[in-house]
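Pasting the structures here.
Coordinate-derived values only; no laboratory data. For clarity, every value in this text was computed on a predicted model and none was experimentally measured. Cβ atoms are built from the backbone, for glycine too; each structure is taken alone.
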Structure I
């Protein structure tokens, strides 16, 4: 019977420790404008006002130093035969205490310190859904990072390279759009 406590200690040391309350919360991304998997309203597209949609999140890890947001469409140009992922919006160095971006934030409403990189429209701002054919999926991906991005990444690829090894958590919200919606 003297061996049980030692064996129990060995097994217990191999088990994961109980997560701290903040670690138990997962990063979550939502929009008051559309539900996950649903159609993105026309106002946020090339057929509307082409404004960035409102986004909100919770569960940012306490160790986060910044957040990054990438919005892209993996169905370009045709969902039946996709050939590329089209980048609609790239935002980085969002302060970690930020919990949302208001509608139209890309047009001068980003939090202090946040910056935008070039999208596939060649602009440093949001470019809304504008699918040439069919219903496309638009992934809004939020990343909590353990660093502030140095320099000015030119585009999504440069931002992803700078983020490599620094992602603490990520969340995703997918909406769809087809012209005429």
Structure II
């Protein structure tokens, strides 16, 4: 009887936690200018969330990320850059410095968010806690800058790409095109 009650309590807690957590669209963010926002602004679109940094060996990926955005945005793709200073202190700049860097060096026009923590721990942003949780579709720690999560039009994470997966590689493009084709 005790184990049955324990299972019932765990089930109820799990349901309550899921309900409280809501959708990935409901997690608050701030944009690079400090305005309150969320991924909910992109509901119905395919979203590629990327933790970015200006002083990383992968920083060159801003160029193909911008190319992807420009090529597929009219079909419903949004690239969302989320700066983080969690890995090697490779994003030390202020929001204004990050914005200026992205604009001047890579002509970035895709949405940029405010800098957040992506590593697990007390400073991890709730979005990254949801993306990397044990019960997430692609669980596990973000290991470095330029990890990419692909979210379909319904808000479901459908792919994860590590930093070495170039944004314009065939496997990334295939996943994006498949997500765009699904209605």
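Brief remarks on what is shown
- Value 24, 12, 11, calculated as semi-axes √(5λ) of the Cα gyration tensor in Å, for residues 28-75 alone, assigned to which of I, II: I
- Computed 36, 15, 8 for Cα extents along the principal axes in Å, for residues 52-91 alone - originating structure among I, II: II
- Comparing FRET efficiency 1/(1 + (r/R0)^6) of positions 68 and 140 (r between Cβ atoms, R0 = 25 Å, to 0.05) across structures I, II, the highest value is found for I.
- Value -3500, calculated as helix-only ellipticity at 222 nm (-39500 (n - 2.57) for each DSSP H run of 4 or more, over all residues; to 500), assigned to which of I, II: I
- Here semi-axes √(5λ) of the Cα gyration tensor in Å was derived from just one of the structures I, II, and that gives 37, 19, 16; the source is I.
- Ranked by distance in nm of label points 7 Å out along Cα→Cβ at positions 100 and 116, structures I, II are led by II, which has the greatest value.
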